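What follows is calculated from the coordinates using simple rules that are stated; it is not laboratory data. Quantities reported herein were computed from a predicted structural model and do not represent experimental measurements. Cβ atoms are built from the backbone, for glycine too; each structure is taken alone.
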Structure I
Amino acid sequence: MRKELRKQIELLEQKMSKSPNSMKDGGSHFLYRRERMIRFKMLQKNMPQKMLAKRLNLTESYISKLITGQRYNQDFERYIIHILDVNYCCL
């Protein structure tokens, strides 16, 4: 269980190093932590971005923009709050 969690965290850190919200590139601290939380919850639930796009009837590239905070969609926000249990007050 711990080995799986470590692998998930390492994979997440690799993805987050390419994030446009990276602190090294002068990105927003809030958006970086929000993106990291969403991606971690998706990893925990074994939900790839493609599946999320299919459920919300959106494209994968648009989902990427929603995750990074470049775009806003109310349905996506509801989904991450209710299904992925992402809570902004904890960031």
Structure II
Amino acid sequence: MNGNVWEWVGDWYREDYYEMIAASEPADNPLGPTSGQFVILRGGSFEDEAFFLRSASRYWYPPTLKHHNLGFRCAANPSDIEGSKLQ
């Protein structure tokens, strides 16, 4: 989905977050801060240079602002969907 719109993910921004968790056990998909002033955007948009069009691209953004190159993705585990044939 990179390059379509910046994806608004479910984590809050904290400048020292990676330094903070580096002192603890490494984790797969660690949970981000539970609150903050800015949210995290990932993946770049159709308006950005090629360098930003990757999952590793991260940017902080005020949650109260809107822009035409921001979006979010709805996702669910197929086993959690009633009547799903993808189990």
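Points worth noting:
- Entry that produces 2.8 once distance in nm of label points 7 Å out along Cα→Cβ at positions 34 and 50 is calculated, selected from I, II: I
- Ranking I, II by mean count of other Cβ atoms within 10 Å over residues 10-17, the structure that comes out highest: II
- Looking across I, II, the calculation of distance in nm of label points 7 Å out along Cα→Cβ at positions 18 and 66 that yields 2.1 traces back to I.
- Each of I, II could give Rg/Rh (Cα atoms, Kirkwood Rh), but the derived value 0.95 comes from I.
- Label whose coordinates, when helix-only ellipticity at 222 nm (-39500 (n - 2.57) for each DSSP H run of 4 or more, over all residues; to 500) is calculated, return -19500 (choices I, II): I
- Structure (I, II) behind the derived value 36 of relative contact order in percent (Cα under 8 Å, 6 or more apart): II
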